[in-house]
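Presented below are the structures under discussion, each in the form of structure tokens.
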Structure I
Amino acid sequence: MNDDASNDAPDIRYRFSLGWWNFYFLTKLLLVWRGMIGLHPWVNLAFILMLAVPLPSRAPRILRLTVAIPLGIVLLYYDSWLPPLKRVLAQASSLSQFTFSYLIELTERLVHPEFVVMLVVIWILYTLVSRFLKLGVILTVSLFALAVLNKFDRGETSTTPSNMAQRASQNPDHSALSDLNYLVNSFFSTESTRQVSFDAAEATPKPFDIVLIHICSLSWSDLKVTGLENHPLWQTLDVLYTNFNSASSYSVPAAIRLLRAPCGQLPHAGLYNPSTDQCYLMESLKQAGFTPNLLLNHDGHFDNFLKTIENQKLGIEPIKPDGLRPYELAFDDSPIYDDKEVLDHWVQTRNTNPSKQVALYYNTISLHDGNRLVGPDNSLSSMKTYGIRLRRLLDDLNQFVVSLQNSGRNTVVVIIPEHGAAIRGDKYQISGLREIPTPNITLIPVGIKIIGPKTSRSDAQRIVSTPTSYLGLSQVIANIIKTSPFESPVFRADDLVRDMPLTKFVAQNADVTVVRNNGQYYLRQDSEAEWIPYEGEDK
């Protein structure tokens, strides 16, 4: 008897008949097998129970179908790696600002050709097999087995924090998932006690400026995808970090973290609470004798970015890049200006500024997802122009360094991205999506360049490969202020990074947390969810 058959009168023989819903659950199981979605077995079993209960007449079955279709869509979304619905709803106002062309581009990324082909193959498989097998029974038993095995695995690996060290020493490659909650809580507890202090700069005949270049959407993974990890800019830097964790995957939290760099890493929720003056980077630099400057190559209105950074004890208006023509249009159609032109404009402004020492915070969104070039290439998608825009940005920064060298002004340049662009997608999220702060997104290239006409580096470029973050960068800036590299003809890059604190890998975006433990990354979708191994990082 065909499993898909149905009659108006209830029949015990069709108690577990799912009809064409078999295709829905078969697709889900194959997507789980391919690692393209997750699965909540017990919730899906409850849905099967609702679908399979026999109803006495046609009208209730139509009503059930009317309810089941939207419920099935929501359940598929719930099983996917897409952001939680509450997160999407919270971002609704921001999403409404996206241009229509950008929304189309995002849709094209989501509906991948591989997925469409898979659906066709599954449908052909379903139509052939459903004639001979009770697919409803087989799929229900499979889901029940997954649910039981999942529960068994959780019970087998559960433990308490007290025996964590003992088991880790017995088997360092195995970490009980329940230990990770303890590790994360301990991490933030320890971070809350860490701080770097900036000494007031002594009067010196050789003052210098500090330039912080904060780049939206650039990670080591993005550099590898575009083949620009060996761009000349990286070779000219005195210190280069290869294992620096931005800890955030979006601009606003990343900017807050940098502008609070002197204190240990905060949980995501704590970023929006006020802190002590000692934790604000620009306030600390101001107390050390530097005059804060603020510069953007965009209007800063999206997601209240400008207001947010001004609240980080910056309190100054950005320098306006007057008279410049847009180089790009952002995902909300706002203008973006050429980095070299904006920075050159600042250099001219700086030359008329009587301040002896300036600390500039410059933010650029030239690489942001959804940007379109102004000119003949404006029809290309942002993913197709990312490599073009990245090379242009790196060339501009290289020329900016040369301009500073030619100016004769002593300057410390810090190049630090906010987060990556997620050019390389994975099974957890499509290309360009950054809801999960994976290592491909948060491991960023950070570099420091000492520029002065009467000083030069005496040793090799210092590569910092140990895990570090903003606190380590603050220590380097504090070292430079305390012992200026401009006071002697030569300096050592090794001296710049002395006493630099390390920071374990913990990255967050809203409720999502990624942590590294014993060489393995783990992902938790929210504070109540289970930890799962994350295996999408670059090898």
Structure II
Amino acid sequence: MKASDLFVKALEAEGVEYLFAIPGEENLDLLESLRHSQIRLIVTRHEQGAGFMAATYGRLTGKAGVCLATLGPGATNLVTAAAYAQLAAMPMVMITGQKPIKSSKQGQFQIIDVVDMMRPLTKFTRQIVSGDSIPSRIREAFRLAQEERPGATHLELPEDIAREDSNMSVLHPSMARRPTAEDKAVHAAAEAIRHARRPLLLVGAGANRKLTCKMLRQFIDKLGIPVVTTQMGKGVIDETDPHFIGNTALSDGDFVHRAIHAADLIINLGHDVVEKPPFFMRPGGPKVVHINFNSAQVDPVYFPQIEVVGDIANSLWQLKESLDVQSHWDFSDFQRIRDALITHIAEDADSDSFPIKPQRLVRDVRRVMPENGIIALDNGMYKIWFARNYPAYLPNTVLLDNALASMGAGLPSAMAARLVYPDRPVMAICGDGGFMMNSQELETAVRLKLDLVVLILRDDGYGMIKWKQAQMKFDDYGLDFGNPDFVAYARAYGAHGHRVNRTDELVPLIEQSIAAGGVHVIDVPVDYRDNDRILNNEIRERSQAL
């Protein structure tokens, strides 16, 4: 068959549902083959949006999301999305076109070495040089994208190769099981936990990828060990659970860090080095048990004494079966810290001042969104407030990026979440800076007839950097900008535009938008003036007093 037809059949064999794309002329044979496929082509308005959507699809399903671009500028526009998926361990396969490689007569027009460009950003990158190699190349790209640690892979399909004939058949995915941890390692970890006085669970991104929540729930229910999560571990445990202390939204100094310092043993579950370290190991400090799919990457501040390497859920099950509650365990300090954090989070959550305060904003969004509702956060000051103050009830209901931390990902990520979960309310939460980086995808959302609410938190500046500027005692300089009329902007795309003029308008406006369906953009002026006072000075003073 024609090589492009074989390529599409290989994608179908991998279970591909969507292909997020901006095709170019070098992709036209592949595009024609897709026309006869059950794979749904989602044409976006920027390659970066296509990449963010593919990566988020991978994050939510565990199956590699797929995006397509042409050569040259189309391929370079995928670079940020490649880094986004690779750093955050989201399975994604990128496909780019290329000029003919056997008889090209166009010189170097638009040609760069895309394979070499993608090499440091991916787990696997290859140019396909023969139609007969398509099945094995695609199988390998998907296998590597999806196995632990997941990430981005890339295939380049030149247009003359796409037109070749091939007699090869597709390769279907093989059945694979992740290895389990060695008994001796599990025994050593169980002994350390048994003899600790103040053991503490710390759940990171790796534990969120494979949905270990069921086994974690059983482990906590049986043993009662308190738990803290990183930002990308958020939602693995129901955060209304009395054993949940808090989220490490800040780098240091928050109440949860007092809990970490109080522990004499940290059970570090799913640790991922891309996240800011929630604690630094030091000689004479708490012992650390590393439980993960892979062994620890040792550095000057992370050198665990015990490593349990294998399937995380199975390791938890083995530990649960090996342990019982110990009478000498003392969790009183953790409970006191949890109570203090809950009290602090509740402050100003009822404030009617306008522009809206972050504490009230977070509370109101949580009040409106159901348990299984999904919020997709772009990157900005509000990400800290939501990570810290917004209780997640289920895994992957708070989509945030604490790896590449790229602006512009919030809206495309929310769109992908809505495609994966068409029956669940989805909300994109973006700063005005991040929203404008991929705001053109509003047209894509409207064209796809998605039901989606987009909150634009407007402070007319790059708020996160302004906060850091204030921390360093620099003058306020160079970080302010103007904005369009977001209501008119939304309506120009065929979406519904709204503006909040009083704090008490937000909840009914979100409720009405969800009920009405369609794409709704809500302009919400936000007041970040208390960031430095609350997130730096006040938290440190109160937590250190515990």
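For which of the structures I, II does the calculation of Rg and Dmax of the Cα atoms in Å return 24.3, 78?
Working: I: 27.3, 96; II: 24.3, 78.
Working through the options, I get structure II.
Quick check: 42, 19, 8 is what I get for Cα extents along the principal axes in Å, for residues 451-490 alone, calculated from one of I, II. Which structure matches?
On the way: I: 32, 22, 13; II: 42, 19, 8.
The correct label is II.
Given a value of 20 for relative contact order in percent (Cα under 8 Å, 6 or more apart), point me to the structure among I, II it was derived from.
Details: I: 20; II: 13.
Traced to structure I.
Which structure, out of I, II, was Rg and Dmax of the Cα atoms in Å, for residues 283-394 alone derived from, given a value of 15.4, 48?
I
I, II: which one has percent of Cα pairs over 28 Å apart, for residues 19-266 alone, as calculated, at 61?
I
FYI, it's all coordinate maths here, none of it is from the lab. Everything quoted here is computed from the prediction, not taken from an experiment.
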